[in-house]
Structure I
Amino acid sequence: MAETVTQLLEERAGDTGTAIISDEGTWTWAEYIADARRTAAAVLEAADPDRPAHVGVLLGNTPAMLIALAAGALGGYVTVGVNDTRRGAALAADLRRADCQILLTDAGHRALLDGLDLSGITVVDVSSPEWTQRLGAAGPLEPRSVPGAMDPFMLIFTSGTSGDPKPVRFAHMMIPFAGPPLVDRFGVTADDVCYLSMPLFHSAALLGGYCVALAGGAAMVPATFSASTFVDDVRRFGVTYMNYVGKPLAYILATPEQPGDADTTLRAAFGNEATDRDIDEFARRFDCEVWDGFGSTELAIIITREPGTPAGSIGKGFPGVAIYDPATVTECPRAQFDASGALSNADEAIGELVNTSGGGLFTGYYNDEASTGERLRDGMYWSGDLAYADDDGWIYLAGRTGDWMRVDGENLAAGPIERILQRLPALNRVAVYAAADPVVGDAVMAAVVLNDDTSLTPDELTEFLAAQPDLSPKAWPSYVRIAEDLPATATNKILKRTLKSDGLQVGEDVLWTRAPRSQSYVRA
């Protein structure tokens, strides 16, 4: 049984089934792997053997990116996934933090490097004629190493929702670990077509999409995510399986429903961080199965939905997953709910998601012992995610550790408030966070995006909030920002720190305010 990406690829070296389908052409698995070997040989000929064998890839979701991923595995070097939404000094810092000695890019991304100090980094434009010539002249591949299961396949940066992105050592074993269960779960075969529209420099696309195609022999469609072209892509390429992370389902559902949406080849979607409403609505609209789980880039905590998962819950954790009070390093009491269904012991029940057995599949951040130590302490892995669990062990997210709000002497977590607001049909996306208030400490602020072709009035919002029996009066938003869109990471996670820094300065967005002890909203 394969334990590395290298072994999985080598098993498909003679496979004449389709590996890649794109507007640039079609590759069989044999052709894909042959191209990857040529790429690896050319890269290693340009590499300094005395420096870390780290090769950055600043590419979009294209055949070139898929070839670069396979080249690293076959060449026995470490591929560094470079976030193509980073800019300027931050982008240069990422490359240096990961010790990139070579950077593969293309004409579409080359301008991002203009003006940056990249001394010591060899930049290669894989879309150039010069690179094509170097590929043709490359000698036989002599791998830098033969990777083992726990050796890094990639360095993958965290999404950066709560600070600067950190490079995670993503072990080879993760792909053969994650792929076969999903292949079995969804019955994936060589006849399937996997839609890879999540950024391939991040773990979500690798563990929800690439691993499925590689383990099942299915075709891959590398694509740039677009809600407006999603259905057209599904029809054009015959997509049967897709993965997502963050809010893509919400983006797609915000587009007008068409009569033929349920009549496509799509049969399965797998991902994480979709809301209950989006999961159900996407499954209905496209007549497909949607399975949502939870896992961080570090892969130390895994939670999956099971049959019977209650509304609002993200499921039950793998062995070792628990919720701990970081101050006392003890497990939090189980959540208690009042007659209305509201959480009644938030101060006690909400804690940090941990893995009590250690780091799990997390092998540390590269060149960052301090951040690794922050995650791995007291013999456990601390995720930075707030959560609570009921008496039956169902887990509910409450936000990040920075999402606590102290409102008029009461601790409130953002997650439960967001789930209540998401019941309002007019809303597509919701983010709840603290706004500074000189009287009560924190004021609850909500930034929302409406569904296309919908509207919302202050009176309608008041009527909705008043009808929610499990919404504490102190949890009513004091400020509501009606936004065209919300700032997000490359992996579609809402950047609350940007919203917090905006405060009440909302630019061209609309701001509603609510006076203390009032239930009425007025436009600021």
Structure II
Amino acid sequence: MAYLLSTNSRWIIDEKGERTKLACVNWPAHLQPAVAEGLSKQPVDAVAQKIVAMGFNCVRLTWPLDLATNVTLATNVTVRDSFQSLGLNTDISGFETNNPSMIDLPLIEAYQSVVTTLGKYNVMVILDNHLTKPGWCCGNDDDNGFFGDIFFDPATWISGLTYMATSFKDTSNVVGMSLRNELRGPKQNVDDWFKYMQQGAEAVHEANPYALVILSGFSYDTDLSFVQSIHVNLTFSGKLVFELHRYSFTNADIWSSKNPNDACGEILKIIDDGGGFILRDFPVFLSEFGIDLRGGNVNDNRYMGCILGWAAENDIDWSIWGLQGSYYIREGVVGMTEYYGVLDSDWISVRNNSFMQRLSLIQSTLQGPDPQPEVSNLIFHPLTGLCMLQSSLDPTKVNLGRCNQSQPWDYTTENTLKLKNIPLCLANTGPNAPVKLSETSCSIPSLSQWQPISASNMLLAAKSTNNSLCLDVDGDNNLVATNCKCVNGEDSSCDPMSQWFKIVKVNKANEDV
């Protein structure tokens, strides 16, 4: 499959002008061995096939600048040499078993081999310059964070970008380059950002005019607010994308101190002020977000519900952190498990299947620039990753099911939820009782009005009850109306997540969802 992507306003599009949505997973290759993680555990083909099977169409593949600028490291050090220098003898044995054709390749050729294999399975690749020296990223004082730091010389960086852009110019599945991961540290300033980021973008485009050019912001890629008042000025157009990162720990105090609706609302405002506003003019790539997939972190779980609602509503391009079930070596620990990884430490089992279900809707293309005959809605439940469906057993009942099985819904100007082209509207029937679909309620709007309330804008309240009852889910995935939770003034111990729903606009055919 050939890719030639460009941008049209906030969309990434193909040569036909149709939306190409990035639904990616991060695959680190920037740590001390400078080798894509996991290849001592599984063949590279098996990992690529698993990426596709999990619903991803893209990999954000990280690389250290030294791999492109230190000739000795890139071309004279083999995978075997790198592991031997770190005492990783078990990984050498694993590599000999699982990827024997790669074990004696120079590091840069091993990296290229991973990219080529991903292309064989039609997986797009974003090349992400993660840091300079191979190792774990990141810290404010690691001398790697901003232009002029000890390990971040702008000229060397531009040379490395040029090398990688040139090397992969004819590799069709390499669709973009992320110029630098998580700028940070005391030297951050707007003038140098514009000076060097624009130079880097121009260098990449000159070397490879086909690639999307992806720019990151300040403070670990959470702050692009400064591009609202000063615009990026490039000699080319149709290739510029901005990226943001967001984790629960980015604003841990907000999640731990406020009720989740208030916390979610505050976080969404921070995201919009920090770069979400760019969606009005350019694509925004949420290139890192994720949680501890063991499921025990309350803040993580609430943050994920909030961010999934935002990602679905905006049909954002994104990349989850991360693919890796473990590392060869991280911060001196051999074989460290990565609990944010969608794969388990065996690198083939899915760590948390329910989490993958939560991602399934945003893996689909929901919107696009191409004109569609009509717009409909899905009613998305971020806690489960499911959507509201008319029951196949009883047409008056609604429950949760896979979003690709959902009928399209209309959300009218009177706040009525109605099945599209069918005269059935969703009606509240009282506290702790199932909600019902009825024809009668369509003619009496007061029975079928549902309004988003609370700071999160994700509680769907029955207007006929003065917003005291909200759409909820029972233990059998049937939809009911229960007392609205955590509307305001309550502490962080309340939990509204079963009541979080997002009305998501869809202008693509339902089979795409």
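Where a number appears in this text, it was derived from the coordinates with a stated rule and is not lab data. Everything numeric here is computed off the predicted structure, so don't read it as measured data. Cβ atoms are built from the backbone, for glycine too; each structure is taken alone.
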Value 43, 33, 22, calculated as Cα extents along the principal axes in Å, for residues 243-346 alone from one of I, II, is from structure II
Which of I, II yields 14.0 [mean count of other Cβ atoms within 10 Å over residues 259-266, calculated]
I
Where does the value 6.3 come from, among I, II, when distance in nm of label points 7 Å out along Cα→Cβ at positions 19 and 459 is the thing being computed?
I
Relative contact order in percent (Cα under 8 Å, 6 or more apart) gets 10 when computed on, of labels I, II, structure I
